[in-house]
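Listed after this line are the structures, all set down as structure tokens.
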Structure I
């Protein structure tokens with residue numbers, strides 16, 4: 001799935017990285033805990049988060065996240081946008097909640113990177 005397709009699905013505003021909307025996104029992750037992003041994400045993912053600060057951009061860069069989508073109509077300030085431009089990380093914003101945005105992308109088949117437990121049935 002391309003970032004442009006995700007942008008349309010989530011009714012996104014693009015804050016920076018307009019020239020990167022044709023990039024492929026292989027995985028999705030959603031968290032406001034950047035330690036979880038570092039522990040469970042994979043290269044090539046898109047990060048959905050409500051945490052709008054420079055730490056999010058630094059974490060995305062270290063974790064090799066392809067793009068960041070801020071949820072709940074949150075908007076980054078000029079320092080966050082400048083850092084994202086410097087790191088070549090597209091920033092988008094959606095009006096959807098973290099739960100809704102994750103569900104929309106999951107429903108389209110975008111694979112999660114945040115699987116941290118294995119679910120077993122009651123019979124073991």
Structure II
């Protein structure tokens with residue numbers, strides 16, 4: 001089945017995708033140094049990674065901080081220190097879409113993830 005060119009159909013397929021597909025949608029580009037090291041352009045964003053915000057309001061653009069939580073259902077990420085005020089004045093996390101981020105430091109505590117990155121590099125050679 002061919003991919004649809006209609007934006008509403010793409011949004012529907014993304015929203016109704018199963019969890020194992022949505023997991024892959026929460027990925028970001030790697031920084032130039034990491035791209036050189038691992039030989040891949042993108043990686044899945046995980047809790048503990050350090051990211052830089054590329055797109056968004058001027059007050060958050062260029063911020064480098066750790067990832068606190070990953071929301072696979074919406075494809076967004078909460079980042080340390082990035083909050084938004086609610087109507088009652090309380091601050092809450094501000095979800096940012098993963099495509100607007102660049103990973104600058106990978107959380108290497110997960111051995112399975114590190115093996116997967118190394119295997120991808122070996123496969124390309």
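Computed from the coordinates by the stated procedures, all read-outs in this text should not be read as laboratory data. Please read all numbers here as calculations on a predicted model, not as lab measurements. Cβ atoms are built from the backbone, for glycine too; each structure is taken alone.
Per-structure values
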| item | result |
| --- | --- |
| With relative contact order in percent (Cα under 8 Å, 6 or more apart) derived as 27, matching label from I, II | II |
| Structures I, II, by mean count of other Cβ atoms within 10 Å over residues 10-17: label with the highest value | I |
| Label whose coordinates, when log10 I(q)/I(0) by the Debye sum over Cα atoms at q = 0.12, 0.21 Å⁻¹ is calculated, return -0.52, -1.24 (choices I, II) | II |
| Which of I, II yields 1.14 [Cα Rg over 2.2 N^0.38 Å, for residues 2-57 alone, calculated] | I |
| Which entry (I, II) yields the derived value 2.0 for distance in nm of label points 7 Å out along Cα→Cβ at positions 18 and 42 | II |
